[in-house]
Structure P
């Protein structure tokens, strides 16, 4: 593979001097071999020198990944004291021993708590009242003993609250094994179902529905299991044969129906069955139709349906349970051009609609009896709030929601949907933090085609716009996902060192509705990248920062963004962080065996069948467009068990970047050998990863 320039190999970095650590020998970068592989499709011939890194089980690949880690450790050795300082600052802000606000489910009050020094949560409940004795139902620290990674995929109670079902992932590949725990005895049942995705209970306390994964890790089959019987005898209820669709199973909030959702990015089909009739046959709400999406919840004698049928930003309809087909749909909440309906949540007498308007989330409450609605408002310019996962009680007029901003820690409210009164139940405690010292605001950049792209900013008050401020610019811009103003206590370790933090709300995201999403996908995908560049240029022009003080970061598909913009404008950025980056999109979308490939043809295009799609993807693919030029400092991260973005994408990308880079910059890869897409699972380990990332940014921007 590539070799660094002579200057890089023997570099005694200026950044090391700025960090006060003296000279640093970074040594030789990993000597990845080049094995040319010719790929021919649609008459186009490409050569991929690092395709061999996709051979996960090869000893050479594992050896290379370990050598990448050794090189990264050498490059970052001089920042270890800084990493330690950052880590202690970040841990010092969190309330290490903490407890969530209890929520009521059945006759029990559930909550979770953390204990100082422990990586994971402890889930508890109390019967009848909050003054009752605590019952620990799941201590994740015990489950995680001896494991490098541990992620609990929610837990769900049987109707009588005597059995808890939960999924656990020990690899970070989003594949869960389903376990059942008897809560009266504390003993586990013999039933264990391997490699599931979603699951739901019937009301007989012994029937469970679950989805299994195919070879591409696509949930595609729904089975019914009876506790106490062999998994081999489980009954197949549904098989989704369309590889562009994936399947999930859940209960309505009323818990009166089990729902099977099947669909992708361009079609949907929902089936339903009474939870009191586990042996029954699922019925279809409305047969699938190209470009029509819908989802279903239930209250009273109606299904309430969120759909984009003749409603780009979605509308809400209802239909009688006796026949919920489209001919019986009655409009409940109309389509609005400037407001997208994100989801709905049903209570006995109310519907809660999660909306997005002017890029911000809001909640609209509809009284199902009076048909009158009102909106919960915010006093801050930048904010976000959402209906809490704790809303387990269907027969209530109280909805719990969580609120935060860049400057306001998470606040939990109980809101009376009839009186519009709210009660603050908890505000997260953040140590060594005074929100009055900072400010947040929004500005706009003009894109190449005239579109106005929002930029969110947060920084310490009194900062001068003199062009020398260090700035971290974050971006995503895919899947219609929006980057909301999340409170992140770790961020203040940068802000207190003079940083400005900025988020570019580029097209391909969902901040400004469905059209904003559509104008950044398929043949509009390059808008995502040019929007981001326009945001960077605006920040430099207005003297928030300069190119020599500008760092950028993206995660997953946001890493694709990072890879594209440093190919297009490497001169604009000093340092780039790409976490689990989707940078080898052309090769990935050509391989239908890779998880998510077929499902995502509607987002990126199908380069297998369409030369037009192939040519367009190739024109922006981060890996395919690396060329001989001076690149900024780059840190990429990956996990060997990543099922969403395979480890080889950043591995190949880093290898090729080093081969072509003509500058004296560090291009490094950090590989988590025991995790996947989300990185480490333990809360302290996650903070260490952030401290490492921030140390890289501070070091490369010369911030002492």
Structure Q
């Protein structure tokens, strides 16, 4: 079967004296039957290409299913008289959320379980289901949650009576996917945020339980199209914080959760370039701000006078402070130091770091814990250590292990190795690379390797333990993650050096990482794959143009590859919000810089690696037409015989299929394609050599 050929329909756009030819602009119209027909033809071609790999796909899928534990139970988190947790059985696609009433953790074993929400009961066979926010009322009798069934960012609020199991008549639609739902403390009111026609979260409403949503009161509207709106409750539950936020500037208001009819109080007006966050602790408001402190400083102000501020600790530019967790008896701060996540406890005006044995790891404070908790839960993992939950006694500082996530099948961490490498970028900056592999994988020389990257929005690619990665490691494949600029792994400056007019650093850092892995003998170009999703898809898409010869196969998942067109179209969700991330192409300097790296604009008549590209028809974050147009142009211009496939999920959005096993099936397909191109045979197994 030959690959589909998209028709060319000339479309010219002139800006800043530059004429852009876009022969595939027509693919943006999803109401055009020709568009759906083209996507379906690409899906048929994908199935045809994958057909010879069915045995490999099934073998990989089953090996990952074998790693699914019979039961996974989250460590219960105490909130008031209940301990809340989720559990998932191997036979189920989705988790079950439950709780137990107990005075303390010692009595949990005997306490009866109450089901709060079983997502498996909500799911429809082969249908899409996403449940994000779950908010329990203060009296623990009603659960408000967000549900979506089409993969967009438009969710519906449902309210469940926990005692009867019935849904209340309250229904609220067009609510944003996250950061958009909170209760008043009296439990009579819900605050929520809706999206506009471009799916920008911008309107805050108050809903009285039992009333029609049409009568809800608009509390605040964010009119600046470059800002988005979200809400969150303070750790103490006393306040609901209302955040107006862009990538460079923030403004926060707060609502007294005990007085839900009172107007929001402004904490500090927005000032371009100033980001800040707040939390309530004792009789003060804690303020984490980058004003005069690139890596953020911690201040506090009395609630009675928010403009009188003092330092909680001295600013240290080597520490990047990111979040605050105030408890009745202690204050915990999370952030980064020397490229690694950290948790500190405030002690005598200083930050006392909680120590860990491994050199590279990820640690965090479990969210939504009780303000008056004496024991705080921390989650820890590394490339070798499964997710481990620790209890931290806030009085004594004692740290103790409560649970290690089960790993089904044989697993010995001594059979694997993790390393941190450092590549040198074009400008001399050292780029960290985290690597994990099976012991012995490199004994015979360079090995098959998959290099991951993201590098945008300040998001971090931290080391994690993934049991479903083990079957691939056991085939002798090395996994590497390049912590390129554009993330925040090395501090706020790491992000600033990988955005706007510095964006090309993200791509050249990744190329430097690939060259380093080759130079150090970890792999070769014929044995290396690159993978990135969303903005990471932009990363590997740009690298395909800039240094495709370094890779045998590249996997851009839901890739943001038509940067200029998207950033010019203000009707597309997220566009105006991201001018501070990528630039505004209505400005000539921004336009030409974007065009210099945009994957779609830089396709050339040359050889490309094998390409495995995915998208979702309902994706509100990266329109399906971006990868569809890119594939069409690649098919026309590329000069090689390498395989190029486009898989469009016709019933989902940015995050692919829902349900654990559906996710594993998609992962198995991707691995089968990649390993085949890297020359990894189906029977390769270092854990059980033949």
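Since every read-out is calculated from the coordinates, none of them should be taken as a lab result. The shown structure was predicted, so the numbers you read here are calculated from the model rather than taken from an experiment. Cβ atoms are built from the backbone, for glycine too; each structure is taken alone.
I have 25, 14, 7 for semi-axes √(5λ) of the Cα gyration tensor in Å, for residues 122-177 alone, calculated from one of the structures P, Q. Which structure is it?
P
Distance in nm of label points 7 Å out along Cα→Cβ at positions 66 and 418 was computed and gave 2.4; which structure, P, Q, did it come from?
Matching structure: Q.
Tell me which structure, out of P, Q, gives 20.2 once Kirkwood radius over Cα pairs in Å, for residues 266-481 alone is calculated.
P
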